[in-house]
Structure P
Amino acid sequence: MIKNALSKLLRTLSVLLIFIPFFIQSCKFVSDTASPITADSTSSVITGNVTDYLSGQAVKNATVKILGAYQDVTTQTNDLGYYTSQVQLYNNSNLTIIISKTGYISDTSSIYAELGKTVTASTVQLSTVPGSHTGTPGNPVSIYIQSVTPAVIGVKESGSQETAQLVFVVQDSAGIPMDGDHTVKVIFSIGSGPGGGEFISPPYIMTNKSGQAIVNLTSGTKAGAVQIIAEIDQASGTILSRPVGVTIHGGLPEINHFSISPAEHNFPGYDTYGVTDKIMVFVGDKYANPVKPQTAIYFTTTGGIIEGSALTDNQGIGSVNLISADPKPIDPTLGPGFGTITASTVDENNTTISKTTIVLFSGIPMLSISPTTFNIPNGGAQNFNYTLMDENGNPLAGGTSITVTVGGTNVAAEGDVAVTLPDTQSKTWTNFGFTVYDTADTINVVNPVSIEVSTSGPNGGEHLTISGTSR
């Protein structure tokens, strides 16, 4: 009897011993995740957790640095990968969180902290540093790109580096890279690219003792992004990596793919100094791709002053400001007000190539009308011509408006009575006309009529008024 009771007691104790660790771990989880710290009016509580990117397991004892508060804070993750810390703040702030641990690639993120509140940061998944885990690797489960050198290459014959080296790493579920005794075959292909003859070599390779598979990409004649696919075929399935790892940029400028254009062909800079007009260039290589970024373009002008140079962007576009100032431009053919802007660069043959554009510096508005007196007969009409130009006889800047107002009894007008000028250099936009009609049959009744022509716009305003009669 006593023996049976003792046996039952021992079995009960065995069961308790089995569950005690789980109970302790559960209590620890509650203790670690339920922060006893509370935020007040001068602080915020930051919480978060850190896991391993591949396994999803908690990363304990990771160092967490919180920067940007009243004072920088350093803490660590607990056994379940959680961290909690109170930070003092001047006011609501964007904070930087840096998480690091030996054997892992550090992670940097940001969070918006509010006074008096507990803020939970996004879960951070740390990736292991290749080679940081030791031991015999298991079956490969992932392949990632470790480095691309350089990340940008030039098109063929551009004078830039034309080949990039991509290093992939194959590792098992614990993040252990393949070694010399556990090599795997990695097959490479181009998933997408500009289609200018770019190619990779070799098409396949066995991983080295560090689990690396190295492939080279050589550019073709077209610019664009290139996606390299690394593939491992095994019985359990296919492992793929599809990074867009390399960008091919264009070559050197070519005269037939070199353009220049002002934002405004006509800007009010003849009499007013300090007015700006953007001058843009569009530069391509001989394959009609944008030239490589940071290609230098130089500018000169025959009127005003201009910013001396611009560097092209990824689309081969660059711009500078033309600034109205002395000297006032005079074109030998077009006359006063017309300036020539020249953009220059160097092609693949080290030859200077240039393109030019004409910009009109327009001046103050000048109005005139003909005739200046009139007597419209009963039921009749009178034609009027008027001109609007600057002092050099050139049209005013785009957006200039012209309004004709007729005042009087039984009269109406039609024609160029409401005009808005386009951005133009053509002098046809300086001459206008309209007609005023007598609309009533009132014989021997003389009515006074006034006509006002007014203009407003970038060049300034002007108006004139004439008077006459209608019968």
Structure Q
Amino acid sequence: MAYPATTVNRISEPFEETSSSMWGLVEVFILIQFLWGALLFLPGAQSFRMSVRILPYFSSLALFAFYYGNRQRYRMPAAGKFVVIALLLLVINLAHPQTQLMAGAAQCVFQFCIVAPVFWAGKAVKSPRYLNRLLWLIFIVNAANSLVGLLQIYFPQYFMPPEFSSLAQSMNRDYVEALSYQGASGQMIIRPPGLSDMPAGAAVAGMTTALMGIALSMRREWGARTRTFCLAMSGVGMVVLYLTQVRSLFLMMVAAICALLTLVVRRGQRREAVWASLTSLALVVGAFLWAISLGGKTVADRFVGITEVGLFNSFQSNRGFFVEQTINTLLFEYPLGAGVGRWGMMTVYFGDLASIESPPIHVEIQMTGWLLDGGVLMMLFYGSAVVSALLYCYRRAVRSADIEMVSAARIIFCFNLIIAGTTLAGPSFNTQLGIQFWFLTAALHGCGVGLTRRPRDARRQRGGAMLGSEASAGISEVRR
């Protein structure tokens, strides 16, 4: 079934001004989320690294405080109800006898910072056109991050950060060396950190650029130069992703591209789907060949090995053990949670790592973290929140009649799908990815609420005008 292409009169161009102020708090929030690592390139930045790392989370909390005083009526997305319950479970679990209180309290604040956009982003973003402009900003800053990552391969002496993470090196002296490999020319390559101080830190930016570049290039109403730029940056993002060797993000990127093509077909745009399929395939293969020319056999073996071993066996040998351990062992040990503050960076910063009563527990995947923080109920409610958010984005991408809404919903659904998928590879919702997930979901919901209310408002205005006309006619009749 083909859906109507649009209900708006004109199509916005990238970065078209859509409000009285071209830049505002939301744009600053996005820059902080994606460009915070640039501050770590300043000389001596490791001495204030913790302050820099706090910035993305603090900005989320600050905007919550700013918009909390806004008395504007706002209905949270359905996922928000599950998020509230999950937060309550986290706070209640502070009373667990094995909670590390300082680290547990920090984890509660930390998690609230991550989910805070659920409560404010819908108030800040109400227009699909404005949301698309924000998505363009996200694409541009991630493309810049990817370009830095690529330049770090060609000119490491100029573009590498002055220092790598002092925290990571204090925990493992050979940390940087372990994340390096021999390139095609025999040179040692540090997995590109991009705008961060962590080897392989450019992987998320590369994945984001690759996915968004393909999605944005499908907007046929834009000029050839704009679409070519999107595809070129998408290729750069893929090369950087290959060079970081983060296979989980690569596999989720491929899955997200397939999901994007499915959404296009569901809208009846089969010709666009065929074009995007061929373009995506060309980019994946071309970027792989480019990456091999730089990274050599190490990069080739890393990704070709997936096809030789098999996707399931590859997952089983890397992360499958942690899933099995969580379900078969930890689930029975901690059905109601293990106490708050026993895993993650809050434990490293604020916990007692030598505690005998509440020793830290190593966590590799998000499922384990949810179980430790709140038991089976936390897994159920936070998992339901994620699924509910994905379903909402999918419905908007498939059913909306507004082309701007469809474009934004496609990108957000695919991006959120990647974050949800990577919970099997790491604790995604204990990182900035969680902030981005909830911000984009709530922003899309804010636009959706605006679209559904406009026809009612229009009818009320027309009704008021009709009543006014009838009243005027009645007065005229009395005067006669």
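Please treat every number below as a calculation from the coordinates, not as lab data. Note that the structure is a prediction, hence the values are computed from the model and not measured. Cβ atoms are built from the backbone, for glycine too; each structure is taken alone.
A value of 0.25 was computed for FRET efficiency 1/(1 + (r/R0)^6) of positions 220 and 420 (r between Cβ atoms, R0 = 41 Å, to 0.05); which of P, Q is the source structure?
That value comes from structure P.
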| said: Computing volume of the Cα convex hull per residue in Å³, for residues 124-163 alone for each of P, Q, which one ends up highest? | reply: P
| query | Suppose you compute helix-only ellipticity at 222 nm (-39500 (n - 2.57) for each DSSP H run of 4 or more, over all residues; to 500) for every structure in P, Q: which one lands on -2500? | reply | P
| query | Hey, Rg and Dmax of the Cα atoms in Å derived from one of P, Q reads 39.0, 145; which structure? | reply | P
| task | Compare relative contact order in percent (Cα under 8 Å, 6 or more apart) across structures P, Q and report the one with the greatest value. | result | Q
| said: Matching task: 2.1 is the computed value of distance in nm of label points 7 Å out along Cα→Cβ at positions 44 and 148. Pick the structure from P, Q. | reply: Q
